[in-house]
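K.L.:
Some structures are shown below for you to check.
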Structure 1
Amino acid sequence: MVKVQAQHNYYVYFVTNKAKTVLYVGMTNNLKDRLYYHNNPEPYSKSFTHKYRFKYLVYYEHFFDVEDAIAREKQLKRWRREKKDKLIKSFNPTLKFLNDAV
C-alpha cells in the first residue's frame with residue numbers, strides 16, 4: 001500500500017521596515033496570518049520584529065516540504081546583505097511592498 005502524503009504550504013520570506021533599511025527573514029506555514037501579526041503585534045511586545053517595525057513584505061518563496069523551507073531559511077540567514085538584496089531585486093525589482101499580493 002502506498003501512503004499518500006498531504007501537501008502542505010510553507011513560505012520563507014523577507015520583511016522590512018518602511019525605510020527598507022533592515023531585513024528580517026522568517027518561515028511560516030501561513031504567510032497572510034504571519035504578515036497580520038507583523039503588522040499587529042501584541043501590546044508592549046519586545047520582539048525583534050516589533051522593535052524594528054518589520055511590517056512590509058518584499059520577498060517570499062513557496063515550499064511544500066517543511067524541511068526544504070527550514071533549510072532555505074537557514075541558508076538565507078547566513079547570507080550577507082548584498083546577496084539578499086540581489087535576490088530580492090531579482091524577484092521584486094522595484095522593492096514594492098507585497099503585503100496585499102498574498
Structure 2
Amino acid sequence: MDRQVLCGANYYEQKFYLNPAYEVLPQQIKDELKIMCVLFVQEVSGIIILEFNDRGDLNIVVTAKDSDMYFDEIGSEVKIRQLRKEKAELFAQLEAYYKATEE
C-alpha cells in the first residue's frame with residue numbers, strides 16, 4: 001500500500017470525507033480535521049486530501065478543476081505552509097498513530 005487517505009474536503013461537492021478506518025480517533029481531532037479541511041477549500045477552492053504515504057508521513061494534496069477560475073494556487077501553497085506550521089503537533093500525533101496502528 002503506497003498511500004492511505006485520512007480525510008479530505010471537496011469545494012465543488014461541498015463535502016467532507018473521513019476515512020472510516022479513522023472513526024476511532026477522538027471526536028476533538030475529527031472535528032479539528034473537518035474544520036481545517038473545510039475552511040481550506042472555502043478559502044482557496046479545489047479539493048484537499050490528507051493522506052499517509054508508505055513511510056507514514058502525512059501529506060497534504062491539493063487539486064483543482066482546470067475550469068476553476070476561483071482556485072488560488074499561490075494562496076493554496078501559502079495556506080499549506082501555514083497549516084504545516086500551525087498544526088505541526090496534530091500532524092505529528094496523527095503520523096505516530098498511523099505508524100503504531102500499521103505495524
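K.L.:
From which structure (1, 2) was helix-only ellipticity at 222 nm (-39500 (n - 2.57) for each DSSP H run of 4 or more, over all residues; to 500) calculated, if the value obtained is -15000?
P.N.:
Details: 1: -10500; 2: -15000.
Only one of 1, 2 returns -15000 for helix-only ellipticity at 222 nm (-39500 (n - 2.57) for each DSSP H run of 4 or more, over all residues; to 500), namely 2.
K.L.:
Ok, one more. For which of the structures 1, 2 does the calculation of relative contact order in percent (Cα under 8 Å, 6 or more apart) return 33? Before the final figure, lay out each step's value.
P.N.:
Numbers: 1: 33; 2: 26.
Structure 1 accounts for this read-out.
K.L.:
Compare FRET efficiency 1/(1 + (r/R0)^6) of positions 35 and 83 (r between Cβ atoms, R0 = 25 Å, to 0.05) across structures 1, 2 and report the one with the greatest value.
P.N.:
Going through 1, 2 one by one, FRET efficiency 1/(1 + (r/R0)^6) of positions 35 and 83 (r between Cβ atoms, R0 = 25 Å, to 0.05) is largest in 2.
All of the numbers you see were taken from the coordinates with simple rules; none came from a lab. The structure displayed is predicted, hence computed values, not measured ones. Cβ atoms are built from the backbone, for glycine too; each structure is taken alone.
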